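For reference, the structures are reproduced in the following blocks.
Nothing in this text is a laboratory measurement; each read-out follows from the coordinates by a stated rule. Here the structure is a predicted model, which means the values were calculated and not measured. Cβ atoms are built from the backbone, for glycine too; each structure is taken alone.
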Structure 1
Amino acid sequence: MSSALVVLVLTLLLGMQPVTTDLYLPALPAITQGFGASMAQAQLTLTSLLLAFGVSQLAWGPLSDRFGRRPILIWGMALFVVAAIGGAFAGSMESLIVWRTLQGVAMGSAVMCARAVVRDLYAPTEGASMMSKGLTGLGIIACLSAPVGGLLSDLFGWRIALLSLAVFAAVTLVVLVWRFDETLPERNPRALQPAALLHNWVAIARHPTFWAWALLATATYAGLFTYLASSSFVLIGVLGLSKTQYGLVMFTMSLSYIVGTFICRRLLLHLGVRRTVGMAAGVTLVGGTLMGVLPLLGVQNLWSVMLPFYLYMMGHGVHQPCGQSGAVSPFPQAAGAASALAGFVMMVVAFGIGGWLGLALAEPALGAGTVRPLTDGIWLWSTVIAVIAWTLVRRHGDVQAPPQRLGST
């Protein structure tokens, strides 16, 4: 496959995540009202999806090491199409939660395999650059997802907005069937054997380079998820934006992320991975701290939230591609398993954040009716990102170290 085709496939696979979350967010308040559901149930439509997304990767990863990336991707995207159609025609919030959970299971195959494909085809530093290109494509899709979701929801209702998820997954499925070639150099016949699987999990979990990069990717995604899970309620419910205006704000947020991915590729050429991440962590910390401090000083408006968050998203455009590629770099022969474990950790943290936000957005004592559930969360995670980048990544983040050889190969 040409590099351009690989970037296209990465864009579609990684883009499943913003399509499934960002496009859905403008419709979430309307869905909640339409079903007469509670705030906790509304958050569960996101957190159940993400928990299923994380847990399913623990199965998809070894399956892809055993049978290859291509069949796993095709079956996963077919399942997503069915689940998206089911969600669009759900008759209750409980039914929608079930269909969203299945979407999370299917989405796990796409994002997990995207990380594994990069490790199959590229050395670690080049892999970070290619992942950055795929995540630039993700950013473009994210730019379009929220405005399209807001527009579809305003004009045609939330069911049509959810049905558009099936359309995107169907297009991705056609590209995979038509043009995608298998990238796994050699299938591992022992990948699903319990003893070998356990040995691989233990070896990966004991590797300090894995944890340095996996925790960085987890922390930066945790900040983004804090925004995704709370922003529609804060920006629409507290600051008074319409769904269409909210979609436009999400568009500008994604643009700042795209700028970050371009900066990432330029810095990687001159500074290397660890120094690039360390520099970006300073930008992240400045943005997060401003978000947290301004509401404490009584400043609460759209720009006091979004201008600092643009800095956070620029840092996210550096941390996410470096973190995702770095976590699988020591494991060329078990990239699926390593990708799965990294994704699982990321989504377990997101599930916990969603549960906390469900309380914080409803309880006055925790900041309900203000921007603070959103801004305090970003401030916390920006601090965690800086600590990880300046300690764990600096000490253990050498992606040029000899790859780990696992006993199952």
Structure 2
Amino acid sequence: MKIHEYQSRELLQSFNIPVPGGVVIDTADQAAGAFKQLADGGATLAVVKAQVHAGGRGKGGGVKLVKTAAEATEAATTILSKNLITPQTPPEGVPVKKLLIASGVDIAKEYYLGIVVDRAQGCPVLMASSEGGMDIEEVAANTPEKIIKEPIDPDKGLLGFQARKVAFAIGLQGKQVGQAVKVMMNLTKLFLDTDASLVEINPLVVTPSCDKHPQGEVLAIDAKIDFDDNAAFRHKDLRKLEDPDEVDASEAKAAEFGLSYINLDGHIGCLVNGAGLAMSTMDIIKLHGGEPANFLDVGGSATEEAVTEAFRIILADDGVKGILVNIFGGIAKCDTIANAIVGAAKNIGFTVPLVVRLEGTNVEPARKIIEAAKSEIPTMIVGSDLTDAAKKICDATAA
């Protein structure tokens, strides 16, 4: 689950990570009041930032620096008036419905700080770089040696000496080190306590020297947090942060029926039980010249209701020219799935080719069910094995 930047900043603050003030607005009319609120707190400039689940907002015109309430209104009007297009959005962009107006900060140096799960090491890993900012992806790709990595013990958390080592490695000095260490250790606590899959501060900044902070102040001025959906049952308070406007409607509908669905750009719909089998199914479709239109895992205990909804979701995609059903019966027996497929197909009515491959427990009774239903479902084709099924659906949907 993803959340917006303004929500991520609020979480950082709740874990004692210093963040500049900010106000969230929904309309351009609220921008002037938000700017004045920040100005009353001492801010002399502000940043108007689009709140969407995509990076690269600055390059797409979704981040604007303003110095007056009038400029804040103008910037808000511009950003809210059109879709935001960035390297991480679809070509048509995404609508902007919320803005964060945050206090501007003088920046002496930008850094990157993040935590992800490293599956190769089997633990979370703290990542930091002296090259923070909008081009951190290019830094990782072109100069990976500038990304410092430190493994985190999930039981002990990040230890003090590890945080200090990372702070020195990215070039922090003097009292900056102590401030950064607190940020790193609190960020680790946030990551572990909330079952996050990603926490990211980019940039983490050091401000210029001032009377209060002779060596500058360490601040988090942008944040991104993703949570592990598998742990959502432990964090009902966090689940409330999800923005339904940012969730694909088909994916949300699939989740209601216990289906794992991800929309893709191809023309062959896939209905499979098991994530690994679903990945293999997409691979073999591509091997034989097709393009998968989705990832869809109905799970091990699929019901006729769930299978029917899965077909509806797949067929709602106008780009789907055919469907491949690939079921390996285990917990869910093949004959149960076959009856669900037949019932769903009759209920919905198919006008595109439907290739069915079944294997596993009770496969023979299942094949008889499918064979008996072919006259009622004229577009249905039986695949003898996965390769045969993939070839048939690719041939049937070839332009």
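Which of 1, 2 yields -27000 for helix-only ellipticity at 222 nm (-39500 (n - 2.57) for each DSSP H run of 4 or more, over all residues; to 500), as computed? Going through each structure in turn, the value belongs to 1. If distance in nm of label points 7 Å out along Cα→Cβ at positions 68 and 156 is calculated from each of 1, 2, which structure is the one that comes out at 5.7? Considering all the candidates, the number was obtained from 2.
For the set 1, 2, ranking by distance in nm of label points 7 Å out along Cα→Cβ at positions 132 and 188 places 1 highest.
Source structure of the calculated read-out (FRET efficiency 1/(1 + (r/R0)^6) of positions 148 and 228 (r between Cβ atoms, R0 = 25 Å, to 0.05), 0.95) within 1, 2: 1.
When P(r) over Cα pairs in 10 Å bins from 0, in percent is computed across structures 1, 2, the figure 5, 25, 35, 25, 9, 1, 0 traces back to 1.
Each of the structures 1, 2 was assessed by relative contact order in percent (Cα under 8 Å, 6 or more apart); the largest value belongs to 1.
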